[in-house]
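Structures given as structure tokens follow.
FYI, it's all coordinate maths here, none of it is from the lab. Just so it is clear, the model here is predicted, and its values are computed rather than measured. Cβ atoms are built from the backbone, for glycine too; each structure is taken alone.
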Structure 1
């Protein structure tokens, strides 16, 4: 993945008509381009007190159904868990290995699905977080780290497009 790939995906977001469809397309595109098995979308609740799960994408939807249902039951305050820390710090955060991490509350169910790591990436507009994208994978590679960083550095551009869909 490179910056041109992100530009291409960003230009396609306009075709989706609304924010929710656009962000789901973004998650699907990132999973597909990077061969990441599962991606979640988290957004602030109506009072911006908690991040709540608002959707997911995976090529293996049925395989990850329990993980997505389990995630949908949670909400995170700023600073709590991977989601809350990413929200608070406004930066990309990795958990390279679930085992041994007290900071990932869903590690057991993710491990059952052969997922060992996660990266959470804020999508922002004018320094405000619009949503968080959380991707799960087996063993992160240098290429995964590079691609996550490319997505993060492009988050303001993506955020601007998404705000236009609102």
Structure 2
């Protein structure tokens, strides 16, 4: 089995779980944040919704060299806008991932900031660590934001405490 086939199964499962989180996004709490140094609810949810685009970048390029001002954050005004952006990012990224061969997965991929290399690793490792795990990490943070604001949590890998039978 090609490596990407296993990763696509994981990608699809995690995308479905993430969509459940997007469906519960409380737009009326957009500015809430647990600490001054933390993302706002809106900022964190938007980051989660757009992280698939980073996987698309890794899948379709050999490197990324970001500079100050390159990143323009997505600012969703509604739950529907958040979900629509997540769905589009997820579909576009899945299509890009599906084209990768085992040889593509083994090729080095690097990330630099203003010309300074931050890391270089095989594309498959970059996808798993910098995209899949990164998404799961921030989605986990979002569960805490939701819990602190009385938003019932969907189950991710089985029922949540809010969904117990």
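At a glance:
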{"quantity": "Origin of the derived value -16000 (helix-only ellipticity at 222 nm (-39500 (n - 2.57) for each DSSP H run of 4 or more, over all residues; to 500); candidates 1, 2)", "calculated": "2"}
{"quantity": "Top of 1, 2 by mean count of other Cβ atoms within 10 Å over residues 45-52, largest first", "calculated": "2"}
{"quantity": "Structure responsible for 28, 20, 13, with semi-axes √(5λ) of the Cα gyration tensor in Å calculated and labels 1, 2 on offer", "calculated": "2"}
{"quantity": "Source structure (of 1, 2) for distance in nm of label points 7 Å out along Cα→Cβ at positions 5 and 37, computed value 4.6", "calculated": "2"}
{"quantity": "Top of 1, 2 by Rg/Rh (Cα atoms, Kirkwood Rh), for residues 13-76 alone, largest first", "calculated": "2"}
{"quantity": "Read-out distance in nm of label points 7 Å out along Cα→Cβ at positions 29 and 133, computed value 0.8, structure in 1, 2", "calculated": "1"}
{"quantity": "Read-out Rg/Rh (Cα atoms, Kirkwood Rh), for residues 21-116 alone, computed value 0.94, structure in 1, 2", "calculated": "1"}
{"quantity": "Which of 1, 2 leads on distance in nm of label points 7 Å out along Cα→Cβ at positions 69 and 85, largest value", "calculated": "1"}
{"quantity": "Relative contact order in percent (Cα under 8 Å, 6 or more apart) from the coordinates reads 25; which among 1, 2", "calculated": "1"}
